[in-house]
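Next up: the structures, one after another.
Bear in mind these aren't lab numbers, they're just calculated from the coordinates by the rules spelled out. Only a predicted model underlies this, so the values are computations on that prediction, with no experimental measurement involved. Cβ atoms are built from the backbone, for glycine too; each structure is taken alone.
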Structure P
Amino acid sequence: MIESRRTFLRTLGAAAAVATLPGAAAGMDPIRRRGGPQMQLSLAAYSFRKYLTDYRREGAGAAPGEMTLEDFIDLCAEYGLPGTEPTSYYVPEPLPNGYLQRLRRRAFLAGLTVSGTAIGNTFTHPPGPDRDREIAYTKLWIDRAVDMGAPTIRIFAGNVQKGTTEAQARQWCLDAIRECCDYAGSKGVILALENHGGIVSTAEQLVSIVREIDSEWFGVTWDSGNFRSGDPYAELAMAAPYAVTAQVKTRVSSPEGSKPADLPRVVKILQDANYRGWLALEYSAEEEPKIAVPKYLEELRRLTAPPPHVSSAAGRRTR
């Protein structure tokens with residue numbers, strides 16, 4: 001009970017810190033979850049990008065990689081994970097008939113849950129064909145997420161486009177998110193905005209946008225490695241109460257450059273926000289992923305393991 005009260009107070013404190021942000025409107029509130037923090041591990045296919053075929057630019061003409069998404073799903077099972085995140089970049093284009101349903105079946109038979117997927121959209125274009133294309137692309141992937149069995153889609157905001165202002169980019173992004181959230185809600189998919197630079201480079205920018213979206217089908221993809229301020233951990237704490245999904249990197253950024261992440265501190269920030277949900281490792285460092293990924297997964301298992309608990313009633317029964 002005492003620890004639950006402490007968790008509540010920490011979450012309340014983080015919420016108070018963002019309530020007075022500029023632009024904070026009657027939109028999304030910090031997520032209140034029952035029970036204590038609980039995380040399930042997943043792995044983003046992006047972690048093995050050097051081995052996977054990237055169809056974003058070349059489509060069917062992309063150079064074939066050594067690994068398919070089917071192979072990646074099998075690898076997640078070999079790692080003993082409960083979840084797998086098939087990033088959209090590695091889905092073949094044009095999409096073969098029934099491909100996503102087969103991925104879903106493969107994951108199920110391997111005892112895996114598709115924890116989510118991720119796309120590379122840009123929502124900061126002014127009204128016109130570019131903006132329409134990005135919205136259509138996002139809606140297409142909402143449909144694909146349903147076929148794949150993915151409950152969430154990681155989305156981006158985007159950079160300020162040439163000849164426009166940040167205020168304009170922000171408004172266009174808000175409008176696009178609202179339109180796509182309406183569609184996502186009709187399909188039962190949650191859109192999750194990542195702190196991925198551009199107009200959401202800081203926690204204040206990210207949360208101010210989140211606070212203006214009044215949709216239960218929206219939240220944050222909390223990425224531990226993308227804030228670049230002098231205190232990225234403080235920014236992570238500000239964003240954590242809005243996380244609907246989370247991904248962890250093994251390094252953090254700062255004005256002085258990249259350095260190893262304090263993973264216990266990263267996980268504790270989520271625990272303090274009473275986060276319950278998927279935590280996907282998105283490995284992007286230089287060490288060979290086939291060597292590094294299993295090591296970091298083992299560390300994350302240790303950090304996210306629930307504390308041992310035996311109820312008094314259970315104890316009496318065993319004596």
Structure Q
Amino acid sequence: MRTLLFLLCISPILSFAQPFNSWDEEKIEVKKGMTQNTILSAAPLYTEGWANLAQPIFWKQIMQLSPDSCLINVAATREIVAKMSVKDWNKQTDDEKDIYRDSIRQLLSLDEDARIFVTTGKNDFYKFETVYPDLQLGVEAFERNNVDPWYAQAILLIESPGQLKKSRAGAYGPFQLMPRVARAQGLTVNRYTDERSDFERSAYGASRLISRICIPEAKRILDARNLSYNENDLWFRLFVLHVYHAGSLNVAAVVNKINPEVGGQSLIQSMWVNTAAQFGNNSQNYTQLALASQLILDDMIHVDCDYILRCSIED
């Protein structure tokens with residue numbers, strides 16, 4: 001039976017390079033046996049109610065579900081209707097599938113055009129145990145560039161976690177940078193050398209992208225609507241992630257469609273159910289996946305660790 005201790009990890013001021021941009025209050029040190037890793041705490045997900053939302057709960061199940069199983073769900077809310085094997089679903093004819101979807105709409109009193117999704121399990125892709133050792137490396141790399149390390153942890157957990165896979169669009173490396181974007185951030189990408197495969201260089205490129213483009217563009221979009229924010233707020237970080245994934249023009253388009261009067265969790269939830277320009281289903285899902293992966297990570301460390309240290313800076 002694990003023992004969980006919440007202690008105070010004191011860091012000397014002299015070793016802290018960026019006193020005005022400290023994220024140490026959010027860090028936790030996870031010790032298991034002889035290994036110790038520093039990551040970011042998932043506490044805000046619980047204190048702010050994100051962990052109770054249907055979408056992260058849905059994706060948490062999908063990320064841990066075998067690809068031979070699927071969840072029947074309402075697209076707009078991610079309400080889970082049923083679980084079945086992919087084999088059984090595929091046995092049905094197209095007409096039978098349509099009848100089944102119609103029966104769900106009737107049962108739940110949904111509009112006749114409400115989308116009913118069949119989402120397969122993805123635990124073959126999300127390798128949290130494999131990517132876990134990289135999280136501290138990402139946190140440290142981003143901090144060296146004075147960039148919020150929360151983004152490193154979030155991106156590493158959901159972008160080809162623990163694997164060097166190239167996306168259909170051409171994104172590659174632990175932070176899934178596109179060739180043009182990587183070059184713009186100082187990386188070498190040509191037929192002979194691809195620095196996106198190097199963790200440190202990829203982290204450098206991603207941190208520059210976040211700090212020089214994504215955060216400023218996120219602020220510009222929010223400022224244009226006089227929406228107040230704090231850069232360390234979880235909802236603002238999720239908003240920046242949408243810019244990282246979908247691009248500022250597409251994020252601006254969906255925000256214009258929503259026409260929000262305030263920011264916060266309500267804005268992010270509205271982005272989950274609205275589309276505009278190229279901000280579609282994959283874009284809606286991106287921050288839902290980010291939240292779900294943080295919840296899984298939190299479960300994982302609390303099950304496996306010997307103890308957890310909460311870190312802060314000495315005044």
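Using Cα Rg over 2.2 N^0.38 Å, for residues 32-207 alone as the calculated read-out, with 1.28 as its value, let me know the right label among P, Q. Matching structure: Q. Of structures P, Q, which gives 33, 24, 21 when semi-axes √(5λ) of the Cα gyration tensor in Å is computed from the coordinates? Working through the options, I get structure Q.
Supply the structure label, taken from P, Q, corresponding to FRET efficiency 1/(1 + (r/R0)^6) of positions 112 and 240 (r between Cβ atoms, R0 = 25 Å, to 0.05) with the calculated value 0.45. Can you show the working numbers first?
Working: P: 0.45; Q: 0.10.
Working through the options, I get structure P.
Out of P, Q, which structure matches 0.70 when FRET efficiency 1/(1 + (r/R0)^6) of positions 200 and 272 (r between Cβ atoms, R0 = 25 Å, to 0.05) is calculated? The read-out comes from structure P. Assign the value 22, calculated as relative contact order in percent (Cα under 8 Å, 6 or more apart), to the correct structure from P, Q. Only structure P yields this read-out.
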